Structure I
């Protein structure tokens, strides 16, 4: 303490819940199970025997490199030939009311009707659903329908290729990787004809193929035709911008409705975009700078009724996604 100098510090560090982008949820169907988190396959064996599809699915996921840190699980009894598929979607609705922190969804049930129902449920969420199917025809049927579901075709119903891809990707930072070319530990090439493989890829699905002696994931698209990493980046930026702006509004004593106050909100967005650029989400322009722009009004340009309502309108941004190179075209000439 000093009688001459007084220092007062206001802590503007109130925590804001942030959406997680690395947690997969396994919707178990062989038994009722309260929501819980597994950190290793040995913990899964306490709830599911090694003969269950849940254990085999979890084993595939924990067997990837890098290894997932956590696998969430929630169980509801479901018998495919006896129960209505709404048992699964109803369980997810209930879970979402209590714990909605997961980003990826997997399920040991991968029949056509189960995949359709879970893909439809997921279409209302900013999350991803991945499933492995034996049906090439199903992928063709669902082409173009869902922006956050991806399917892998495989002749082995317990290959869990798509689920393994999720486990391999979940620990990584969004923007730093693509889904094509990845190898899933423990999964062999699907026994599909060249025609079937081409059909799967053309219809925005994927499969495990042997290309030039290497086992790899053939494609990285969701059923809508967008690349998975692009849709991930979309969801990531939506969530982080909501969180960043809300945190600023919530922790600062007051943001004045002035040009300076407007600039504070814009600065928050600018900081997030620079971070997204460093992650690999945003492209570089010809000048070597992050390729995004933010436009916003001055106070004098904002309608009086918006000012009276304390709403800041018309902040717009344009972001160029970096994407990735997944093929090349090379032309050359040989001469004497």
Structure II
């Protein structure tokens, strides 16, 4: 092990938390479980620190350090690294944690913007998704989700942070809720730009309807996207789409996303899916047209095909 990277026993009082640590939330039940483990078995994975004047600063292990402090441990094992630059500091913490556990997306997002700023300053170019993925070890999908949370108004970020303090099973206005809502609203405003000017009011209504149970699942927002997309992909008249969306976005109406979807384009999407399935089934049947190959078909499949034939005749007439 090099001089710049060595194992040492250090008093917890001589260690400081890293001010650039993206982790914002330390859930009580998770901390209690970790504290119990450390109390019984000690710290199995050393903390990672760098020398910073008369103390050490954490690069990795803040939860273990907090538990050790509460347990009044005399010393903790640490690996001492060379002091990194601010960009190296952030990138190192992202990569350490991405190998071990899934951070909350809001945790990731909280410092991702700073990584972008520091990289731009150092290399005179804004990193794209591919470069950010290489730097942080995050997938491009995770980076896009983070960007949705970065762009949220402050009041929703505060709401989300309060929610993240709770155990995962108790979270309602979760990261998934805001990510699904923002994705759908981006689609709506891209297809129907007139909604952009009232987007904050629309967010408030959707949050209120979700909290009140009118919107029953975060995945319902995907149906909101489908209504807007259908204006171009399925030929839905804009006035019909607007009428349905206006009801969803009106706090005075109890219209849910599912109701708006069912009343506008649910059948058309099923019809489109059926069309794709028919093409695939036709290609399959053409491949087994000769009598010998038809005889090799599974008996259960033959029964299903006969039932399908009967349904087709009932719908279209013999």
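Every read-out reported here was derived from the displayed coordinates using simple, explicitly stated rules and does not represent laboratory data. Computed from a prediction, not measured in an experiment: that's the story for all the values here. Cβ atoms are built from the backbone, for glycine too; each structure is taken alone.
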Value 0.95 of FRET efficiency 1/(1 + (r/R0)^6) of positions 118 and 238 (r between Cβ atoms, R0 = 35 Å, to 0.05) was derived from the coordinates of, among I, II, structure I
The value 88, 58, 45 for Cα extents along the principal axes in Å, derived from one of I, II, belongs to structure II
Output 0.80 (FRET efficiency 1/(1 + (r/R0)^6) of positions 182 and 246 (r between Cβ atoms, R0 = 25 Å, to 0.05), calculated) maps, among I, II, to structure II
With distance in nm of label points 7 Å out along Cα→Cβ at positions 46 and 254 computed for every candidate in I, II, 5.3 is reproduced by structure I
When I, II are compared on distance in nm of label points 7 Å out along Cα→Cβ at positions 86 and 110, the highest value belongs to I
Highest-scoring structure on Cα Rg over 2.2 N^0.38 Å, for residues 142-261 alone (candidates I, II) is I
From the coordinates of one of I, II, mean count of other Cβ atoms within 10 Å over residues 166-173 came out at 20.5; that one is structure I
Output -10500 (helix-only ellipticity at 222 nm (-39500 (n - 2.57) for each DSSP H run of 4 or more, over all residues; to 500), calculated) maps, among I, II, to structure I
